[in-house]
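Next come the structures, one after another.
Read-outs throughout are calculated quantities, based only on the coordinates presented, and are distinct from any laboratory measurement. The model shown is predicted, which means the values in this text are computed figures rather than measured ones. Cβ atoms are built from the backbone, for glycine too; each structure is taken alone.
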Structure I
Amino acid sequence: MKTIIKYCLLPFKFDTAAMLDEVAILQDKWLMHYNTQDYSGEWKAIPLRSSNGSAENALASFDINTVYADTPLLALCPTIKSVIDSLKCEKTVVRILNLRPGAIVKAHTDAGLAFEQGEVRIHIPLKTNDGVDFYVDDEALHLREGECWYINFELKHSLANNGNTDRIHLVIDCIVNPWLQNVISDNESGIIKRISVPDMFSIDQRKRIIDELKRQGTEVAFQLASKMESELDN
């Protein structure tokens, strides 16, 4: 039966103190999160890497024709930059996200953000609290400060900050390459969960995913597309 990775705690641990000091320098750079239909309360973003390197663009979407570049704000954050650079793969969008106390992100899905489709979203909590409720496919996850997580956000997920302090994460969107493939798929010594998805996609949906992977044009994307094609034939 076909399986996908639901989440994986990567084998990295980061010191958050210096990163939070750098976030504090950028306090006047917060933008309200663009997806206002999916949340209530205050959900804010600081773009560190974006389409064309704009510090005014908090939009997170992947397009092979888009040019992604560091924003001027990243130059003010050498510690955060060193953390980003430690992930040896291509990055598209990088943001600092802040869910303020009392804010709620409604249950939703993010199409394409799955290891098996060639793009992943990595979360590094910089500041959190025990009042944060985070659910992925109805399972509660507890992300601790300094940890590094891959989570399949194509699955339904929701979030609420019921605590009294901000929930601040460094969020890094990455293109899967052999390095990242090995870190995630071979991380059997850490926390990793796979789930069965016998009916997750229709045949037409799978064909569209295969076409999108081929359009990305990377070696890993072609490998994933080839694997999905072979599964269609079986």
Structure II
Amino acid sequence: MFHWKPEHLEAFVSERAPQKLFDIAVHLAQDLGMDYLGLNLRIQIATQTPRVYLYSNYPNEWIERCQRDEFYKQDAAAEASHRSTLPVLWTDDLYREAPQFREAARRCGLRHGWTQSLHDLQHNESQISVARPTGCIDMAELYDKAGSVQWLCHTLHAVLGEHHLTALCPAQPKMSERELEVLKWSAAGKTAADVACILSLSQSTVNFHIRSVITKTNAANKAGAIAIAALRGWI
């Protein structure tokens, strides 16, 4: 089994600048015998369209081709990886319904590789792919290196996800302990009357806290406030 040099790992886990971090990840992937590394990070924000961030050292020709006419939507490995966190090996059979995508990737040097994903508790997703132009990947190599590639994915997801979420989302608004309690019980499906009984409050007081939470989260209603709080990990 291949082992990375400790100094390379230390540099990777301590770096927080997004592009520098990814550049180190590329070198680590190349140490594994893979020329190319790609990361597709999908950030799910409550009440907003998901944001997608792409990092790769893929050839410019391929990047332009994928962006043109949404060619990337034919990527069977990405589709399969979206449904499973197991590594998806690139094979002709996988792309039997999109042979043109497979052939175009081959011409750009993305011939042998695999893709795998991870999903966090806030419903954000990362897909990482490693590839090379020559040298078939057998199951022994896949099993040997998949854990290392998965670790790269986890680290990149944690750091890059936090970076982009911080840029997209305001900090948690200051909420009182009582507001958070009301929000938690509301998220559990309790009515205002139920929450009032549980917390020994009047129903009007519970409704006051709910209105306050809606205002602080900039939500349209109670359900929206609950969704925002849950997706951002506040409750």
Structure III
Amino acid sequence: MVMNRTLGLGHGSAFGERGIAKRLGTLSRHTELSGRRLLDIGCGDGTYTMRLAGAFEQIDAIDIQTDRLAMFRQRLATDPALHKITVRELSVTDLDYPDRTFDLVTAIEVVEHVAELEFALRQVHRVLVPGGRFALTTPNRWFPFETHGFLIRGKRYAPSRGPFLPWLVPLHKRLADARSFTARSLSRQLRQAGLEPIAVDYIMPPFDRSGLGRRIRPVTDAIERSPLKFFGMALVVVAHKPG
């Protein structure tokens, strides 16, 4: 039995609507997901961008995965109302937007994949207007499974094969191809880039398409409402640019 298939762990938009709703719902409890202009980093196939589009006058969506951007463009072509979304193949480390352009920058399950994260966060700070917000979700190190799986000698293994791997930090760094963060470590990196964290939260796995997951969901949902929520699958952070 493969953990990421049976429990629905993995890509943020790959396992159904509940995961999408949980991420956006949690972010919206801590900041308004609205404004004049939005930058969605790592937009992928546009799953999250399109849900945010109605609250902004203009949206820029960027990613470096050509195949997923092609899917996004196909979706936009069928809905003229979404003409205000501009899709570009662009890395967060190569942002060419002017300073103080965006009211909100989002990065949903993205920063764990960015190689030059310190520089990327400084770029986010640069393109935000004073008082602008950076809203993100990313894997939580206290969740006991590496949700992306891990690599040994080039072979990928499912999360179920490496329980507690994120807790073994040196081993996790060597085997996993995606980072995980604690609230403290990520907050420190945000502050170093000039961004001040204003909210931290956690979400448990959504279990959208998992029979096993649906059976244990009442328990994990209760944990999400308790002090034990810091064991959640995803870390949710909102930061702002002072000024």
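Among the shown structures I, II, III, from which was the value -7000 of helix-only ellipticity at 222 nm (-39500 (n - 2.57) for each DSSP H run of 4 or more, over all residues; to 500) calculated? Could the numbers behind the result be given before it?
Numbers: I: -7000; II: -16000; III: -9500.
Clearly, the read-out refers to I.
Please compute FRET efficiency 1/(1 + (r/R0)^6) of positions 91 and 203 (r between Cβ atoms, R0 = 35 Å, to 0.05) for structures I, II, III and give me the label with the greatest value. Mind dumping the intermediate values first?
Numbers: I: 0.60; II: 0.05; III: 0.85.
Across I, II, III, FRET efficiency 1/(1 + (r/R0)^6) of positions 91 and 203 (r between Cβ atoms, R0 = 35 Å, to 0.05) peaks for III.
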